[in-house]
Structures are given as C-alpha cells and as structure tokens.
Structure I
Amino acid sequence: MTTSHAAPSKISAARAVVECLKLEGVEFIFGVPGGQTLSIMDALYDEPSIRFITTRDERAAAHMADGYGRLTGKPGVCLATTGPGATNLVTAVGGAHRDSSPVVVITCNNRRRHIGQDDNQDADHVTLFRQFTKLSRFVPDSEGIPQAVREAFRVSTTGNPGPVLLDFARDAVEGGEIAFEPIKPEYYRFNVRPVVPQASITAAAEVLAAARKPLLWLGRGAIIAKAGDPALALATSLGAPIVTTFNGISAVPGDHDLCFGPRSRFGTKVSKHLLEEADCIVAVGNSLNAASTSRWTLPLTRNIVQVDLDPAMIGRNYPVAVGLVGDATDALERLAATLRDKGSATAGARADWLATARRLREDWRAHVFADAYATAIPIKPQWVMKALGDAVDANTVVVADAGNPGVWTHMLPIRTPGAYMKPVGFGNMAFGLPAAIAAKLAQPQKDVIAVVGDGSLGMSMGDLETAVREKAPLTLLVMNDMAYGNIKQEELHFHGQRYIGVDFGDVDYSGIAKCMGGDGEKVTKPGELAAAIARGKASDRLYLIDIRIDGSENVWKDPI
C-alpha cells in the first residue's frame, strides 16, 4: 500500500505540536496562556486554521473542550500553563472523563532540570490528572512530540472516548528544530468497533422473545454509536417503551411515541415505574451507574441484556442475563433481525404494557404542566421547561448545567441526536455557559440555549465576556432562586426547616450581561417567558434571561 506522507523536514518543536494539531483537524484551542506555553502560542500566531479562544479561567477552557467533544465527537483541545493553570483544569476534565467526552489536554510544565526542585508553580501534572484521564503522559524531549500528540488523539477517540493529558516539559517545546514527518490521522488511528458474536445475539433474542414487558434503556453509548434508529426499530418490533439516562437524552427523539423520558436520580414517576415493572431490559451504552439507579437502589429485573463496547461494563453494577460486547448499532440491527424470525407468543401482553406506559405518560404530562402554572408567581420551574420545550426544535442545542436546572431539563423534548449535554457523572458546576459557547463556535448555524442556575453562573460569569468577544450569540436562561438551590432543598428535605450557607443576594444578571456587551432581560411573570426566549434566539449577541423561579419546588421529594 502506498501512502501520501511528505518527506521529513526540520521545524521547531513548538511548530511540531501545532502541525500535529492541524493534521488532526483541530479548529479551536481553548485556554489561558502562561509563561511555559509561550513557544506554542507563538507557533499558533502563524497558523490561521486554528483559532485560540482565550477564556477567563482554565476551568472554562476545559468545559469548552468537553462541550465541543460531546457535540462533534471530535476531541476538544484545551491548554494551560503549569501549576495553578493545570490544577484549574482538573474539575472540568473529571466531568469529561465521567461522561465519556473526547478531550486532549495540553499543559506545559517547567524545564526538566527544575521539576521537583521547588521552581515557581511546580506541580506533578501527570499524577494530578491520572484519575481523570484515559492516558496521562509527560513528554520530556522534543523528538517525542509528534508520537505523543498522535497517541493522545488515538487514545482519546478509540474505544470509549475520554480525555488525555499531554504534559510537555518547557524545554521540550522550546527546543530547537526536529525532523518532522506530517502523517495523516488515517494512517495511525483506526476506530474499528468490535462485532458481537452471533451466539450472543441468539441468546439475547431468546430472552427478549419470552418477555411480556420489555424495555430499552439507552445511555450515552447509544449516542456515541449512533444507535438511535436501530433502537427505535427494535422497540417498534417489540412494542417496547424506551427510557434513557440523562447522558442518553437525545439518543432517540424525545417527542417520539415510544420515548418515555430519562431516568436518573431525579427521574420521572413514569420512567421509574417502567424500569421497576419491566421483565426484560435492554441496556444500551448504559453502565447502570449510581446516577441512573439512585445509587443502585432501583430494583431491576435480572433479565438484563446489556450492550456495551467495553466488556468491563457488562454486569459491573447489576447481574445480566446476556452481555453483548461490541458496536451497539450493529448489535441492535442483528438482534431485531433475529427476533423477526422467532415470532412471539407475548404480543398481547406487550400491547397492554405499552398502552399502560402511554396512559401513565399522559397523566404525567397533565400533572407537571398544570394550567395553574401559567399564572403562578414566582415562576414555576415546570413552566420554564414548558416554554423552553415549545422553543426547542430540530435546530436547537440545549446545554444544561449541574444542579436543579439540569434536573428540570429532563422534561424537554430534544429531537436531534447529540443536541443535549449535561455534566452527569461528576456533577461539575459552571459547565453550562462555557460549553454553550463552544457549541455555538463549533456549529454556528445552530440555536444554542444554555440552562443554568445562579449558583453555576456565579462560578463562570467572567465568560459572559468571552461569548461577546468571540461573537458566539447564544441564549442563556438563568433559573434564579437566589441560592444554591439543589443543596438548599436537600437541607430542607432532610433537616426540616434548618439550612445554612446556601443563600445569595439579589443580583441583576441581565444587567451584568449588558455591561459585558451582551443583552438580556429579567422575567418575573410566566406569560413573559415565551416572548423573551424568542428574543434571545433572534438576538445577534449573547442574550441572558434572568428568570425568577419558585425555589420551593423541591426535586428531593417524590419523583417528579
């Protein structure tokens, strides 16, 4: 086989870093520069194809890289200097790791001879990041740069995606010229997903054929595998409802007749009931982790067919009847084909099961979107979701933050695969605004709406200016209860009327957005909300809507 590699040439070490990123198709680097990164920044000055997005904090840079990775499936890249620059990245990188988002983290350390010698900002980045990355690697010399960068992208994107750290010694990237051979990624990255053995498919089909109350439960792995259509086809043939995890929201259209919403620690009564009553569950790209199962207290059938790319996930948290290790799209298509040949003696029971599920869903909708909420002041969180849900179409990307705003977004009918993101596994706050900025930069033709609390906004407020500066017009809904609302509600739920350390003063957040060059408004009446969201979507600037909500709607009570 012939290849189109160019002959090696001599370029600077820092230029080699940039050339590798360029060959990988990197569009953006999100970060905060520092002294140790100056050589890379200087090389970027001469590379117009890569845009450096300066953030107001390194945590925001990693959140942007995470948001970019979730939306596009390509690694988001973030950069920081040594010590406090690197440590500020850790929380957001942990979120990318727990939610399987491809990210390449670049840090620049001190010179080799000074590491561990009490130099300024000295830190062992590799050790700090090891728990939150698929690979955490120190690069001590210039000649090793090309191989290290290629490995980072290969590891980040193959198998279960996730973050990788490259920690360059300062003298490595400031070194002299090295021999550099430009190699295209297709010559060193092969993301061939394994195929489930037919014997396992046949065994799973036997289990499903006997089921009277089958259910599909889709996680983020179903989105990564683009398994939405085969999941719908299998559910249709079975007459089975579909439930998702929070990370699986958008795996199938949220308004599809067979979709019954997500189940997480704060799930709906409908999804909780269906999971508890199902006599066979097909868990697709779903590790059945703590967030999805209320810390494994959710009672589930032993008749679980678990589909996952990683064999270590099969049966990790719940025993399974059959494990299908391999690509979810292929597995579901072959499972549906095998079932078609079997027929079923339980079709009547399944029809009754699906009819019951639909009736429960209609009752739930009538309850959570009650007519009384249309006039309630302060505005009910449910009404915020009603107004936002009406505004979400196939061209909309929704970014939800941790805490109560993210909890309530389970009501939204997300219609486009991958068009929803939320920090689930790590629960890292301050995700919403920076991830939304990255989403808008990555797909400027999309309407991007972020839903955050005033608590999370307070941790990321400086990047309102970043959105304005980088011309990333998005709509920012701030569900403002003047508190760390989720923790306040937890205190009230478990400790009576005793709470402490959770209240804020009254801040005009729309005014802050205007001061930073954006636009916005305060909304206190439910009837004003739909028009405000429409103005936000139509704006050519960051548009912040400060929504004064009723914080007494406690998510820690019974399922919504």
Structure II
Amino acid sequence: MMDNYAIADQFSLLAKLMDIHGDNPFKSKSYASAAFNIEKLPVQLSDTPAEKIASLKGIGDSSAKKIVEMLETGKLQQLDDLIAKTPAGILEMMQIKGLGPKKISTIWKEMGIENMGELLYACGENRLLLYKGFGEKTQESVRQSINFFMHNKGHFLYAEIEEFAFKAETIFQEQFPKYRSCLTGEIGRQLNIITKLEILTTAPKNEVHDLLERQEFQNIVAEDSTITATTSGGIQIAIQLCSEDNFIARKFSGTCSELFLEIFKKSTGFSEDRNYGSEEEIFQQSNLHFIAPNRREDPEIISAALMGPLEPVIEPGDIKGIIHSHSNWSDGLHTIEIMARACIEKGYEYLVISDHSRSAFYANGLSAERIAEQHLYIDELNSKLAPFRIFKSIECDILTDGSLDYSDDILNSFDLVIASVHSNLKMTEEKAMQRLLKAITHPAVTILGHMTGRLLLSRPGYPLDHKMIIDACAEHKVVIEINAHPRRLDLDWSWIPYAMEKGCLLSIDPDAHAVEGYEDCRYGVISAQKGGLTKASNLSSFTRAELENYLTERRSAVRN
C-alpha cells in the first residue's frame, strides 16, 4: 500500500511533467499543492475512508479521485501516460538542480535537446545564452550540476546499500559453507559513498558464476580472478576470487585505501602472497597495534599504531541523548512529547528540540511569540517526564550577512543554539567564510550545524577553508556538528582528526524530523569512527547532568 510520501511524490512528478508538456497550468498547480499538503497530513491516506479524502485540507475532488486510483491500483494512469511520451533523457534532467519544468521545456521543445550529453555539449558552446531565462550564471550552474550528476551516477550512499551488502555476504556464506567469503573494498571500509560492492571468496569460479545467475544478476562477466555483475537496481558488484592461502592477506589489502596500503607495504614488508592466520597476525608480525578496517585510510595512523594501542573510538551505545531534532512546531512530523517519549523508550537521557527559526518560512519557522509558547510547553513536559529533560533549542538560520535570525534577548532564552546555513547556498569561498566566521563569533551560538551544507550525491556544498572554520570554532568554544543524516554526514570524517587536535568538541546529531530519524545516529557514528572520534570528544555522548554542567559553564565563560 502506498504511503503519503509516495503519493505526494506521484503528484509532484505529475505537476512537473504537465508543466514541461505545456498542459493546463491551473491543474498542474493544484496537483503541486496537493503534493505539498499530503506530506503534511497527520494521518495516512490509506487509513482514511475514500469518501472523506476530498474533504481533507488542500486535496479537493480531482486530487481525491487520483489518490483513490493510486491506493486501489498502485499507479496513476495520467502520470504513466505522460512518462511514456517523455524521452528518458528529459526525465533524467529533472534531477538536475537549477532546471525547473519551464527551463526543461525550453531545452526540449525549443533547443531540441533530449539528453544530458547533448545539454552538456550545448553549455560548452554557450547555446543556452541564446534563450530567454538562461544567463551566463545559469548556464555555468547547469554545466556544473550535470558534471556532478554524471560523476555520481551509479553511486550509492552507505546507508542505501548496507542492508543489501550484508544480505549478499550472507548468501555467499550460506551457499558456500566449505569456503570463506566476506565483504571487502569500499563497503568493508565503510565509506560514505559506495561505487561498487565487493565480495572476496575462495569458492570456485564456476560455482560463483552459477550463483549469480540463480540470483538473477545481470551483465555477468568473468575475467581472470574477478567476476562482475549488476543488480536490477543498478548496483555494481565485483566478486574477487582467491585461494585459501591468501584469503586473509587479500581481505586485509581490500580494506585499505591505496595510499595506506602503499605505505604499509613499504613500512612492514607485507605481501598479499603470504599466508596469514588472521588480520591481527599481520599487525603482530609488523610490530604494530591493530588498525580496524574502517580506519585504514590515512597512512599517518600507522605511526600511531607503532607507538601503542589506538584510543577506542565512539560506539553507537555511547550516544546518551538526541541533539538536533524537529517537531511539528516547524517541519517535523511528531509532537515534542512523542519525540521525547520515543527517546525515553530508546534509553536516551535527554532531547534537544531545535525547530527552525523564523526565516525558514518554508519550514514553518518559529516567530518570537511561538518560541515563548513552545518554552512554556517544554516546561510542562519536563515536569511530567522528569528526570528525562527536553532542552530548549533552535536551529537558527545564519543569514546572508552572517547575522543570526533573532535578537540577542530571544537567543539567550534558549538552553543552546544550533546555527546553520539554509539559504543562498551558492557562495564564493570568501562569502561563505565571512558568513560562517561572523556567526561563529556570536556568543549565543553553541553548535555549528552541517558546516558545508553538502548533500551527498546531490550537492557538493559551498567552498570553505575547513582549517580556518575549525580554528574559529575552537577559539570561540563552538561545537561542530557531525550531522548524522546519511545524505549529509557533515562534518566529513576526514576533518575529525584536525578538529580533535585543536580541542574542538564535535556532536553526532541526527537532525531528526520524526522519531524514526533517531536511527540515523548510527550512520553518524560509523562515519565518525573513520575519523577516530572518541566518546569524550562527542557532545551527544554527555550524560544529561554533564550536558547541563557544560552549558552552564559555557554560558558563564562567553558572558565573561
């Protein structure tokens, strides 16, 4: 049964395609409006009697009929008809930022371009400048977006592919019980983005080939000691074949970055042709302390492992509270009480509720009056839910000039403030630095949220001098967020060592917009482990009492 988000997606796509094809603009606007309102509904349409759907806010008779059609048939015929008469390349263009339906219509109907390659070539010839609505900046933005899209096509977030990867590993282990099989490569290293799935096995080549055919993999190609294939979902898989004698050595080398492996070989004399009993034995023979697969990236860690055991990294169980979450006061799905009770059920000690600030009008940002109301409501909940505590916070927009979204009096009414950039993301490095550095110096800012604004596989983020930003956060005692949403993971793990070296606190925060979002903490931990983040350096690992003391001491320090 389709849920509200799936139904809203169908309406949104229908509205865009209608605009591209030049259909009735009033109807397309009504369907776009329906998509927006359906996402905000507090109940599932599948649980709503068909005769009552039309009376729901923002739906109407025409949209209601289509909703019933989708719930009954699982599809929308009008949308299917539009998709059928739309070139595949045009559908793909809809994923490019900066290209709305009107511009895509111009590209297709007036320029005669029907795929990404043609459009990229047209940008190179400045052809877009000849058409209304396409200036030089727009053309350059389109060119960059296409390059970014094409570079990442076929790539997956770790969170998107993890379940499938472990299922594939289990299938190999169950189908070949007499042989050894394990995940290796990018998934073994737990990279944020996975370009292909690799499995190492000692099973015979012909049997592996037969298994892939039985599992209905596509494009199966066997070459030497590797068999490649593709899933129906577009996941590239590479089966690395090896002998029993060098399984451990190959497993080790497969979970190292190229640079790490190169330096490790030079430093230790490690060889993939040798027979090792375990990965631990590889390190023991090299007089090194063990380095986990997800930390075999930067070769500098080899020197640290020579000096002594590596400091234990953070684990999912070390997260003591949820920092950075949104409720239905702004753009969250659930009430603050529901969010809090879900925390209690999961064993967390506190919740930092941080709805959007007033400039985020698209997210129902809070006015000063609503902030006062929310604070009274939180006080009531804290009396009822003690010793669990809800901290009063806000995700305050960093405005274009680097100032914050509220007066100092209002900002000082919060227990802590998360400052983030949400608008005017297309900035030069100079502009981005000015904007963030000014915000960091504000005494009310406790945490810098998702530092670069990146969305993995969608948006690269604005350019920054990471070291300068981290240095500023260290100087002004501003915590740096590791936004745990799988599409953000921002701050990137590669900057964690520098931040810890400078004495910065970091904070793994889920940016949860529903209770289900709490689960994203795990992906934040996985990413943070790669950077060597310790429990002591993570704010969300503080107990409730420790967080209270930290906020009291920090408030006293910045005011003096």
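What follows draws every value from the coordinates through simple rules; no lab data is involved. Just so you know, these numbers come straight off a predicted model, no measurement behind them. Cβ atoms are built from the backbone, for glycine too; each structure is taken alone.
Structure notes:
- Parent structure of the calculated result -11000, given that helix-only ellipticity at 222 nm (-39500 (n - 2.57) for each DSSP H run of 4 or more, over all residues; to 500) is the read-out and I, II the choices: I
- Computed 39, 36, 25 for semi-axes √(5λ) of the Cα gyration tensor in Å - originating structure among I, II: II
- Comparison of I, II - label where mean count of other Cβ atoms within 10 Å over residues 108-115 is highest: I
- Value 20.1, calculated as mean count of other Cβ atoms within 10 Å over residues 204-211, assigned to which of I, II: I
- Entry that produces 13 once relative contact order in percent (Cα under 8 Å, 6 or more apart) is calculated, selected from I, II: I
- Source structure (of I, II) for volume of the Cα convex hull per residue in Å³, for residues 140-211 alone, computed value 97: II
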